[in-house]
Structure formats: C-alpha cells, structure tokens
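Q: Next up: the structures, one after another.
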Structure P
Amino acid sequence: MNVQNQYNSKRLLMLGNNNSSCEIIEIAKRLGAYTVATDNIPDSPVKKIADKSYSISTADIDNLVNLAKSEKIDCVMAGASDFNIEKALTVSEILGLSFYVNREQWEITSNKDSFKEICRKFNISVIDEFHLDGEFNKNDLQKIDYPVIIKPVDSSASRGISVCKNENELRGAYEKALSYSSRKKLVLEKYIEGDEVAVYFTIQDGYASLSAMCDRYTLRQGNGLSPLQLLYFFPSKHLAEFQKNDVQKFRDMFRHLKINNGFLFVQAFFKDGRIIPYELNCRIPGGETHKNIFAVNGVSYLEMLVRFSLSGEMSGWNLKSDDDPNCRKWTCKLSPILKPGRIKKITGLDAIRKLPEVFDIVQFHSAGDIIGDDINKLGTLKQLFANIFLVAEKKELLINSIKRIQRELLVSDEKNQNMLFDFDVDKFDV
C-alpha cells in the first residue's frame, strides 16, 4: 500500500511505554506525524523513537494537559494499558480532542458488571455469578457452587484473579482481588471448564467487522492461580458456529453502544455451540495479536486506529471487502511460560528465528531476571517469557514448528534446570 505523508501536520502524544506504544509511534511517524512521548521511566524504549519526549507521569492529568497544549497536540493515544487509555481519554475530554471511545462506552466495556448487563440485554450468555462481601455472610457462602473464580471488576493482565475450590481458598483470595481493584469491587463467578476463545472486531464507520477468532489454550499451574495464556491459534475451530449463532448479537450490541469506529476484543468460553463471554476490551490486546491478523489478512487494525486518531477517519482499508475472519493461512502466537526462579541462560532463540514459519519474536525476559519473587506476580503475564508469532500455509506446518520451538528453546536457572513449563500441543486439539 502506498503511504503518503497526509498526516505531516498532525502531532500525536503517546502516554506510557510498552510494545504496542512503540508500534503506534512507529506507524505515526511513517505516516508523517510528529510524535511526543511521556512516561515516568528514564530512557524508556518509546522515548528513544519518539520525535520528542518528556518524563511526566501518565497519572498527572494537569501536567499532561499543559504538555498537550504547549506541544499543540492533535490526538492522545496509549498502548495496551487500561490505565493509560483512561488517562488518554480524560486528557482528550478536557481538551476537546477526538477519541475513539467516549466516557460512557469506556465505562461499560471496561467494567465486568456493566458488560454482563449489556450482554443479557442482547441475549448473549453470561457466566453465573454469586454475591459476596467482606462480611462473608453465611447465607451468601451457602449459595456458592465451587469451583469459582474471583477477580476485580476493573483490572487487567490477569492481576488479582484466583480460582478457588472451597471456602478457605476463597477467603484468602478475596483480599488479594480487592487490592487490585481501584473501585474496591469484585466479581465472583462459576469457574467454567470449556474451550476458551478470543474474538476480534474492527469497527469502521458503524460497520462492525469480525476480523478474527482464535482458540485460546492456557496453562493451569494450580494453587488457585489464574490460568495463563500459552497458545493463541487462528482460526478458531468454533468460528462457523459463532458466525451462525452469535456474531449478529455482538454487532447489535456495538450499534446500541454507538461505537462507530475502533477495535474491540472479547475473551470467552465456548460450550455447547454457544459463546459465553467474560470480558470485553475496547482497546488493542496486550498480546499483540494484530500481528497475526495482519499476517493472514493483510489488514492492520492498529494502523487504522492510528489513522483515526490523527484524522477522525478509520482509513487504510475497506473492512467490508478486505477483512476476513476465515484466515487464508494458519497463524498462532506461542507464549512460553516460566517457572519461578532467576534466569541464568537462554539458548535456542537464534535457531527459532530462522524457522520459516516464525515472523516475529517479542522477548520479555533476559538473563538475570527473577520470576515470581513476589507471589502476586505468579499467575500473571509477568511469567510469560516471550510472544512468538508464526504463520504457515498448512496447520500441520504450524504444529510441527511449535514442537521444534519446544525442543530448541531452553531457559535455565541457577541450578541449570529448565524454567519453562512443558506442554503437549497434540493434546490441545487444535
């Protein structure tokens, strides 16, 4: 696609620093925009690539507003961070700048209680939930059907989430979950045993395109820890059923919410031919699965979001003709998971990068890093070693490459033991 510098008069402010923040800056610069970045981390990666940078905390709204005024900012963006996106929305509201989601839409989509309520309105199945507060009322406890999962209504990245098999575990998990909720409000739900999926929608001028659906395979460590994402595999084996039974309900929901442009993804269980969502996110995923979608469809919803922020138009592609959830190739994201310990040595990455099916690797940990030094970091994305992205013409090639990666990659601790959890991809029924 020919890219012209049609945005060379625009100025973008990026809040925060993560991999998606850096990608947004790179896209904006390629489109010709001037970029400004700010966070409270000295020499962060995003500061190194932005045209100009500051060290103002993303929690400091007053100074962020003053910065945006002094730099004549046209739009404010954030990467895959609920906290920073809300701050970007706040600054945009104060300055009257356009943003892909308004306050009401953000509150509904980012709050697990509100999301369940809107799902019921559109006859979308939701998970059974139970009432419980800090008093641990006996009548409430008697109504709970174990196992259950407890989580904050307003957290992300698997923080504060626990799976409980009995009352004793639930009491211990209650305070943990509460500590991660800024609203001091929790969700207590029946823990579902079923296939897990993620569904991705890109919205352009009111048209909600189903961009992709993948099967989500997780690692369960036990001890009440939240399952961790291990493998995202596209397309989902449940795609046809979802398109037949439920996709229109989600489109109707988005239309009701008046979300005319943007990107949303749903995390859900799939059971008995129906989807049972448990979370809706009106933001790009932290797992960077936009790379998988681009690899098979050639459509970059991330670039479309940048274009919308800069110009108010979700341009670059025509989703009605270009987007296709029935992937033309097979693609996946593999996220090897680390056991607690200190990393001494990493081997095999060079060989993995040479595999023809591997098109990107985003590494999170290096030699010397300590995994699980804080119990609250176990069962969170802090245990992910890397995101490894693969694409192939045939599913068998992809599966064989995953097995090859398992053989090649070794992360050793100080006792020369492998820190990576093992798994058998053949048992995943991909």
Structure Q
Amino acid sequence: MRQTKGALFLLLILAINSVNGQSTSSVYSDRGIGLINYQGLPNNMAMGEVGIAVPSIWNINYQNPAFLPFNNLMMFQVGLEMDRRSLENNEQSGKEVAAGLRNLNFSFPVISGKWTTSFGLTPYSTVNAKTFTTDSLNNNQTGVLTSFKGSGGLTSFVWSNGFKISKALYVGVRMNYLFGSIEDRARSFISDTQGASYVVDFTDKSSYSGVGLELSTGYRKELNETSALNFGAVYKLAQDLTGTNDKFFELLSNSGQGTTPRYVVEDERISYTVPSSIGLGTSYQVFNKYLIGIDVKTTTWSRSSTDTDSFINTTKIGIGGQWTPDFGSVSKYLNRVTYRLGVSFENHPYKVNGQTIREFGINFGGSLPVGLSSLDLAFKYGGLGTKDNDLIRETYFRVVIGATINDRWFIKRRYD
C-alpha cells in the first residue's frame, strides 16, 4: 500500500510538471482555439480511440461517464505523451518533436456499483505552430523576413458522475471547465541596402475560460454469462467561453531586447463558442477475453464560424479492439497482457486553400499488469493534411506512456 501511494505521488508530480507542455507541434494548429486533442485515456487511444461503449472495471470510463459505476476501486490514471512529426510540402521538409501531458484522472466509488465520481485534467487544444515568410519593400531596397509562432492552448478540468439506474441502464453527467491562453507572435526582421536593420515584434494574446455540460447514457445487454453487447451515447452542449484579447507591438534590438515601451493596439473582452457534439458507440465483449467496438462522433463546428475564421462540421470514426489471451494465467505473464489495435479517421474543422484537412491513424498498444494496476502503452502512426494546393503534409509517430493504479482506499482496517 505504501509503495502504491509512493508511485502515485511520483507520477502526480511528473504529470503536473508537464501540464503546460506542448504535446503536439503542427502547422495546422494556428486556427481558432488550436488543434483539438483526443479526449481519451491511453487504453482507449491504443484501440483506435474507441471508448463510448467500453465499460471497464480496470480503467476509468472517461469517454462515457455513464459507465463509471463499473469502477469499484479507487483508480488513478496518468499518461505522458511524445509526438515526433515530419512536415513536407512540394519544396522542403522538416521535423518537430513535442512532449507533454496526455491525461491525469482520478475516480472512486461513492456508492459501490451504483454511483462513481471522477476528476480529470487533459489538454483540450494545442497551439504550437511555426512558419515564416519573406518579402521586399521600396522596389527591393528593403528586405523583410517575418517569423510567425503560435503557442498555448486550452486545458480541460472535468468532474464526472456515473449512476446505475437498473441492471442494464446507466446515465452520466459531466461538468467541464475550459481555461487557458493562446499567443500568436509575428516578428519581422527589416533590413535595407544602407545597412540599417530593425526588428518589430507584434503579439496577439487571447485568454479564455468557461463552464460546459455533457450528458451521457449507456446500455449493457448481457447475452449470456460470458458475453455482452454495449451501447453508449454522449451529448456535449455548446460551451460559451469568455476572456480578454490584447494586441501590442514593440521595437526590438537585433539581440531581441526591447528598445521602446510596448504600444497597446487593442485590449478588449472577447467570447468564443465551443460547439455541441454527439457521439455514439457500440461494442461486443467477451468478459476478460476480448472486446471489439466502433465509435462515431460529429461536432457542429460550422456554428463557431466568425468573420475571420470559417469552420466546417467534423466527423470522427474509430474502430478497434482489445484481447487478453488468458486473464487468469499464473505461469505465463504475457498471457495476462492486454493487447490493443485499431484505426481512426477524422476531418478537421477548417479548410486551407480550399482543401479539407483530414487525419488518419493506425493505433496499437497494450497494458502490462502489475497486481491490480498496470503500465499502459499506446502508439499511433498517423497522417495529417496534404501537399496539394501548396499545403503541408504531416506524418507523425505518437507515443503515450501511462499508468493505472487501482487500490482500495477509504476502507477501515480490521486488524493491524
């Protein structure tokens, strides 16, 4: 017990220290509130990001709170992520590496088998983009090199509750608090034929926060003593965010030091609407043996379009499964390992140069049991975007290393 709590504390410190890390670097993250991150745990990510209809007693049911009553133990899950990405267009190529927090989740039963509550912290969106342009002024007498850098993103803190209504029916509710800031910086290096040079730095920083609500349901039809069909549905209401936007610029020296006071261009209150979404899932499960499932999720991003940003509705499909050769094996450890595999497809909520930005991923991984707990591994090889119409094609390999710690807390000892 003391060793478990010690490991829990260490993982907690490591995860908190990485909360502000940028876990993804993508040129397509510079629009709106950034690239929307997959909101799931390592065990779901490894099987095609499927989880809406995946009740589990060994992992927190994060994608569908309705199935939380299956979690009868105190559970803690943490995941850290690394993303290695190659970027290529018709003229050049490059590489980026980023790392950060994937998830930090905690749950415990309030009434065993009837009501379980859970808290979670995940990066909701990520802005981590770098580009540059070159130009000339005054009949090519003045050269301008401008670098653009976007950083930041939104973090999601959730409080979820799941309730068992009858033998087969479950319902869930989740409160979601989004918060964070996004900073876009343009730095122009200006030089002329007379040898004079200038650096102008322009910053556009937006901060957001707001509370949202999500409702869910789950239905489990037991076919016999060893198998069941699961169905799940999740509806997230539109979420209004409010905040501030500051725009300012300053003149810098060649070393990057400010030579003049910042000049504030704009300082105003802003708002943003994260649109509603609905997700449906189904799975077939043989207890402690295997599970196969499919999820479909649609989000009405077109309702978030503004005068400067135009969005389209998105659809995401995940297909995958997991397999445990022999859950009760004593002599062969690898037979107790849970293996996972899946694929995912989605289109992103914006068009660039008239092109819809699509993403495809092959997911795999597994859970290595350690008593009631496990070490969770998830991998994804994916592609994002296209080289058509002067765009950039990104291919990436993502690694998530997580841990699930299951224990019995809040139980009074009978003997010392």
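Throughout, read-outs are computed from the coordinates displayed, never taken from laboratory work. These figures come from a predicted structure and were not determined experimentally. Cβ atoms are built from the backbone, for glycine too; each structure is taken alone.
Q: Where is relative contact order in percent (Cα under 8 Å, 6 or more apart) largest, in which of P, Q?
A: Details: P: 13; Q: 17.
For this comparison of relative contact order in percent (Cα under 8 Å, 6 or more apart), the top structure is Q.
Q: Identify the structure, out of P, Q, from whose coordinates helix-only ellipticity at 222 nm (-39500 (n - 2.57) for each DSSP H run of 4 or more, over all residues; to 500) was calculated to give -9000.
A: Going label by label, the one that fits is P.
Q: If you rank structures P, Q by distance in nm of label points 7 Å out along Cα→Cβ at positions 128 and 208, which sits at the top with the largest value?
A: Details: P: 2.7; Q: 1.8.
Once distance in nm of label points 7 Å out along Cα→Cβ at positions 128 and 208 is worked out for each structure, P has the highest.
Q: Next up: For distance in nm of label points 7 Å out along Cα→Cβ at positions 120 and 304, find whichever of P, Q sits highest and give me its label.
A: When distance in nm of label points 7 Å out along Cα→Cβ at positions 120 and 304 is computed for each of P, Q, structure P gives the biggest number.
Q: As an exercise: P(r) over Cα pairs in 10 Å bins from 0, in percent, for residues 32-239 alone, calculated from one structure in P, Q, equals 8, 26, 25, 16, 11, 7, 4, 1, 0. Which structure is it? Kindly include the intermediate steps, with their values, before the conclusion.
A: On the way: P: 7, 25, 30, 24, 12, 2, 0; Q: 8, 26, 25, 16, 11, 7, 4, 1, 0.
Among P, Q, the structure yielding 8, 26, 25, 16, 11, 7, 4, 1, 0 for P(r) over Cα pairs in 10 Å bins from 0, in percent, for residues 32-239 alone is Q.
Q: Tell me which structure, out of P, Q, gives 24.5 once mean projected area of the Cα convex hull in nm² is calculated.
A: The correct label is Q.
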